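Listed next: structures, encoded as structure tokens.
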Structure I
């Protein structure tokens, strides 16, 4: 949530930001109109309370002097009635004001390109795109042939948008997750294993509610399944005042992520692209205001380092105003190369949300210059589905097996390839029986 003072002092600036981000700017005028009414009522209520205190003193003084207090009592009786009417209206106006304020997206940093997806800016490309001496196969063809991925079984037990990893591929994903967690923990991150069902206040805190309720899974009891660990981990410090010397706080968390993908149709190709449930390792920072832009670069570089250790070709992209998330002031996407599709696929988003989420969560810190709202950042470190696609396709071998990156081999019990053993079994099982 942005500071209402900014809307009061520079409404045209906020309107321009809404327009740049693809949001209706009419809400800004509505906010100003309601805010004016609310402030007038609030001033009236403050005056009424002051008048009430004044009359109370006059009554006490009149009693001491044994004067008639009937007029004072009449006035004193009318004030609570007026105050109650005003306070009820004031509460209703404040409720509507907060609802409208919650629909305004975060202000984008000045260096973010204006426009939609077509204005996204590639910052750099890293890693060597592999060349193959054989026909490149998709991750689906490779993994289904090895009986390690079964899309139909996912559909059978759950429906479309779900998948089933089996055998060595399930082990490979677990190895990948443990490698990423260890990478962050060794650098001092605190690992969090959070609940994956949260209440509406928590969803509001990070900006999922009320605007994006259709993207969320909700239980009969009113809980929500988290779309990312960012939601619950960022809210660890809701309604808290932190000490400046304890910042930044750096967290890492592995969770399942649940998204309805409402309104999103037409996956790029069959496989593990658009999913209702997937796995992700998430980084979350809570920091001082003056440190957040430096830490945003640090966070993104950490996600890049993982891709470098996995030896995957990737690119960093700065998202344009209308393509970045609602709570974000600036977002970098990291995209990994798919040899089969011959294009980059998003596997990480790293965002600085400035004080937008902290205002919604009431997360503050005591600084030398007084109380301030914290800045919050979040970044995938990393999401596994498209990372798996890139790892499988970039490391495919002519015989259909998949080479395991060196940094993951110790997590796989020393194995260097996925699918070698299975292929050997199949080869031996097809041999003709020896004649006696």
Structure II
């Protein structure tokens, strides 16, 4: 295998070779793709019938005024005139002098112009500008009138030459795209004097049949003369009158025709036209995969939310459930049972020890207590014996009872004539209170 170049390495080699081979050149061509950025540099392309060359005219090489013709050295009779940089426009035929170089970021070669001189406008470019201005005034290019292309159309009418490379490029790109679309080719000349009428007729026929959803007007690249049919009034009017949306893909990206401007949408190339109509099936498959993954993620997220809600509700149900309360009560009962089971033997043991202590103390105190009780009982017996009513009767005393059975305790309680009863140790004797006339009342008892 030979040496493998890095891109920058190869580009530098080509740049060095090109600049060494063409240190200074003169090039004539028609200006197109003119651009004036705020830096003051001017970028454009030089075109002829077969090729295009990128050009840059740096601000430092531009002249605000020109007092003489830079090619011939002839002094202008009317005095200095504005420099060409201010008057440069698309379609102007110019001669550029400068050096060729390679611009590495794009990998393309270009001319760095040091001198630019007007060579005159091309006839066709003048005709193009005049017709373009007329159609613009009539609203042919108005964005408001342009129709949107259908999304992934199923029926597409292609107006082009059936033998040209454009239709093959279009079909090749369309093959792996879309979803089973049908394409009909409406043949027409795309170059020459008869081409404008043929293109307009094919457009009209496709619209009249009413089969297609969109019309596609395509042609491969070429010179300004090759593409001139697409700058004709007939083609522009046919596109403008079409009730169906028209997609134009004529030439290369740098080629802009009136057909492109009037069409509802412009594609850079015929291949690009197919890309605008249908996405690749691989992209659709990828989109389906992405949607599937998003759906799965959404389902998982939703399930996660549901699981969280379900867990929260289960927690609430557990808190509110009678079974949960019963379980808590059972746990509490089990705990109390364990505590009671452990506490009862200890309590009984403690009480038994206390009881045994009390019994021992009682056994020690019982003799003393019995002796004390015995002495108290003896004292009570003596006192009780002293209170025996029979004892005084044995000594000769008597107990006097009234008729109602009460005890006569004072003489004033008896009246003469009252019946009393003397209770002696060995029996009772009935008596009557006597009445004696004496100064002081006293009781006189008569034994019956």
Structure III
């Protein structure tokens, strides 16, 4: 039987196989997110015990993003060229090495080198997993599938923040044991990537996966062929994540301690509630847009909610709950809509390049804003004796959030016009 005849004789994978693959790649994301968010909970310890400045603490997350200004784009092209299953495992192995190096030494250059290595693998692994989900679920509850993936990933972030309580004895021993724990979670990612590889290998022999053939060559000119809707989504991605991660993953716990008088455990728990909300709300929002569309409108709503958070933090010393709820909604809604919108705009065999370019520019924003936020805090003497010194950082996040809202509004205007792709009306098949 020829290859073509054999493929024609196969049926698409059953839901059990699709959801099995989704669980495997989502567990890999869980470990990835835990390791990324491990810096925030130890930020105060790094400052007290090792004398790190806010600029250095910001650098630990900025340098994670720095190599991805170039490498994540290369990673996306490699995913298109070599496929998702091999790429995902290779990138996960790089993550483990980086997480271990980060925990090895109290010297800032060694720790920064570890975060750089971790970043080389982590963002490209996320691109590969995102492409895999797009290929397995496009047209079949894609938004819900991305929501479930992000939900499990956010559980990693939630666990990292709650580790200050769950693993308090480790934090009592200093900065290093929590970072070694993060390296262990990076190891879980490797195991999950192996499971995904084995599942997809077996599925390819039994089913027609409907996945495009890998690109036969790297076509760099494809970078300039994406249309306006794609670029609006890229603009929203850059501005939205340049607020969320520098604030929630780098400075929020420290800010809650200094500006609101919370203990490390209470600050970690407060920060974790955002991720806890996302665990449950993200798949619900994904399912919602699968059924009713209105993707650009929901992105605009989430961006506006995020922007309103920061004036509340600047002008109010009341309960943190209102701002936490608003961030939780925004952090659940925007990613649940943003990432699964891309397969509707880009050819399937160029998804890796599209997600790689998008993530590359996202990392330009993360690198720049982490460094800028840390520098603003240092310049304004932000700390427990001067909590108002955090104000300029909060206004920076407000301005970026407004730009995100403008990108989402422009996307909606384009999509309801004659050149739109149907993002506001497409509904997924069950």
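When volume of the Cα convex hull per residue in Å³, for residues 98-185 alone is compared over structures I, II, III, which one is greatest?
Values: I: 284; II: 251; III: 87.
Top value of volume of the Cα convex hull per residue in Å³, for residues 98-185 alone goes to structure I.
For mean count of other Cβ atoms within 10 Å over residues 146-153, the calculated result is 14.0, so let me know which of I, II, III that is. The read-out was computed on structure II. Ranked by relative contact order in percent (Cα under 8 Å, 6 or more apart), structures I, II, III are topped by III, which has the highest value.
Given 5.6 as the derived value for distance in nm of label points 7 Å out along Cα→Cβ at positions 58 and 162, which of the supplied structures I, II, III does it correspond to? Clearly, the read-out refers to II. Source structure of the calculated read-out (volume of the Cα convex hull per residue in Å³, 680) within I, II, III: II.
Read-outs: derived from the displayed coordinates by stated rules, not from any lab. Everything quoted here is computed from the prediction, not taken from an experiment. Cβ atoms are built from the backbone, for glycine too; each structure is taken alone.
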